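Enquirer: Please find the structures below.
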Structure 1
Amino acid sequence: MMKSIKNKKTISESTILVTGGTGYIGSHTVVALIAAGFNPVIVDNLSNSKASVLDRIKKITGKRPPFYKLDMRNRAALNKVFQKHQIASVIHFAGLKAVGESVAEPLRYYENNIQSTITLCNVMAKHGVKKIIFSSSASVYGQASGIPIREDSAPAPTNPYARSKWIIEQILQDVYIADPGWRMVLLRYFNPVGAHESGQMGEDPRGIPNNLMPYISQVAVGRRNKINVFGNDYPTSDGTGVRDYIHVMDLAEGHIAALKKMEKKTLWKSKQNPIIINLGTGRGYTVMEIIQAFSKASGKKIPYRITKRRPGDIAACYADITLAGKLLGWKAKRSLLDMCADAWRWQSRNPQGYP
């Protein structure tokens, strides 16, 4: 009897709090968590997502995770969630994320993103929960001098959104210095794209999309007239900018790999904590390659217009993914065509996004 129990997770060991769990990356990670045998609990204030995402999670997995609509800065409300559930670890996605908006409203971004993390850490510490995976961003590198970008590249964030991520990383490092009982993994994402292969879940930006792939998707489905290509005179294969695009389900599975390693303590043979890891594909695609691949996947012509470069844009940016393979045993496996085909399946079946 004892032998059979020994190899099974207890409910407390498998219960994972997912902040921002109805958002684009968060919701796909929730699906991956359920597939891996974990029990996610979602908190989200729905400022940039919709409650109908929960219906789609249930359609895909057969399970509807517990959901709490709350602002992460509300300590009393967050405390009640920890009282109700035996949380083992936290995956922290919640935060505002639009670069342009952060430039226009810096105080809102600093207050929301930083204060919510401080509140979360205080509540976690109160309940003895000291394992966290933080959703950071490659934007903390700014205009990195070396390509591919390694985790030890000097951070140089260029906008309030990126700086808020960098400040949170510093806060978490200080928390660890004060209490080495914490285990922390900071995942720096490159450019998440695509959707769940079922077509039930995908990216649903509010207003005008800030990123290339959802904008192309909306052009393909007829919601927008054309895509603007900002510059075609960069020193790249076709003159357009190069970026590292990663399928959102590969990204989600990267979190599962980090969670499993964190629970087994194998990551902590290293003296470094928090551990910082890039999640990308390790290669870049030009804007024109993305447009051509999406056209092929959708069977639609994608109208575009070449315009002048945007201030601050760089020619190329992609990840060194050596550390992710070494520490997590993880590597992105989905192709550019997979990214485009899945994004198109989602957009074509849900032309207006979630209901």
Structure 2
Amino acid sequence: MTESISILGIESSCDDTAAAVVTARDGQAHVLSSVVSGQDDLHAAFGGVVPEIAARAHAERLDLCVEKALAEAGLDLSDVDAIAVTAGPGLIGGVLSGVMCAKGLSLGSGKPLLGVNHLAGHALTPRMTDAVAFPYLMLLVSGGHCQFLIVEGAEDFTRLGGTIDDAPGEAFDKTARLLGLGYPGGPLVEQEAKSGDAKRFKFPRPLLDREGCDMSFSGLKTALRRARDKIIEEKGGITLQDRADLCAGFQAAVADTLAEKSRRACLAFQASTGKQSAVFAVAGGVAANSVIRDALTGAAEQTGMRFLAPPLKYCTDNAAMIAWAGVELYRTGHRDDLTLSARPRWPLDKTAAPMLGSGKKGAKA
């Protein structure tokens, strides 16, 4: 008889409060429920996520999301095998809200507690959606993170490279703010770019002249600001077409950079593992951008890798991925207790040198 494992997952690392129930049965993942309560309306006026507002919203919504997730799954808390929660990295107020909620549920129900690395949740998503076998190559590309990982196990990750400054999603949000488009920036910039000329502005493709898979997007954002300021100086303002062209040029630069770095990462993965036709997967909010997806698909095809983008609802922050990571940890015998701490920083590859600096709380990434 095949073992069946049901995990309640809780996610609150940024501005999405989420809860989900996932069951592993017959070698497959079954998402019984996935509830996500977004906060875009709370942060739109500020052009970005305000940590204090996000933490308060999480505290108000977590129990409601958990209750709804269990109801949609048709289960009681007593029916799940364990409770998995994002314990980091992320905005510490939100992470702490989720961890405390999970601890209360664990203490009250007697169910085991599993602390999950948020990045591992993204990295393991292809195993939930497509039963991808280890090892595979993963690109995490979102508002706060951007890195290439060789995924060899539930807790076995090797970083091939990543951003040394801004993540692409952060750069998209800052670009949208510079052009007065609003928040969240990614979808708005992509929509504007559809009517723009991507070749009008010669934006840089950062670090393509440097070997390896590391990336940089801060200078690209600065180049866009300078191009905008030059237009304003010459014309006294920018037209709708100017704005569309700026968006198209910026988006093309990000896509070209990610594509070339992905090609290099695929080659590095093949050299490291000896596997020539494994999966190259992507997760994170930026994976929703169709131009970037097409560029990544092309990079995979050039190297003989199979490109995989899980359904968008599982690419962005969600609790189903946390529940699935909990399944993976539960199978290994991993258990946490009430001493589980919320962590603002928690790199997946613990042997790699910090990319974004380090401090008393440890490496950022």
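Enquirer: When Cα Rg over 2.2 N^0.38 Å, for residues 180-299 alone is compared over structures 1, 2, which one is greatest?
Expert: Once Cα Rg over 2.2 N^0.38 Å, for residues 180-299 alone is worked out for each structure, 1 has the highest.
Enquirer: One of 1, 2 was used to calculate helix-only ellipticity at 222 nm (-39500 (n - 2.57) for each DSSP H run of 4 or more, over all residues; to 500), giving -14500; which?
Expert: Only structure 2 yields this read-out.
Enquirer: Suppose you compute mean count of other Cβ atoms within 10 Å over residues 100-107 for every structure in 1, 2: which one lands on 19.1?
Expert: 2
Enquirer: Then there's this: Identify which of structures 1, 2 gives the largest calculated value of relative contact order in percent (Cα under 8 Å, 6 or more apart).
Expert: The structure with the largest value is 2.
All of the numbers you see were taken from the coordinates with simple rules; none came from a lab. Since the model is a prediction, treat every value here as computed from it, not as a measurement. Cβ atoms are built from the backbone, for glycine too; each structure is taken alone.
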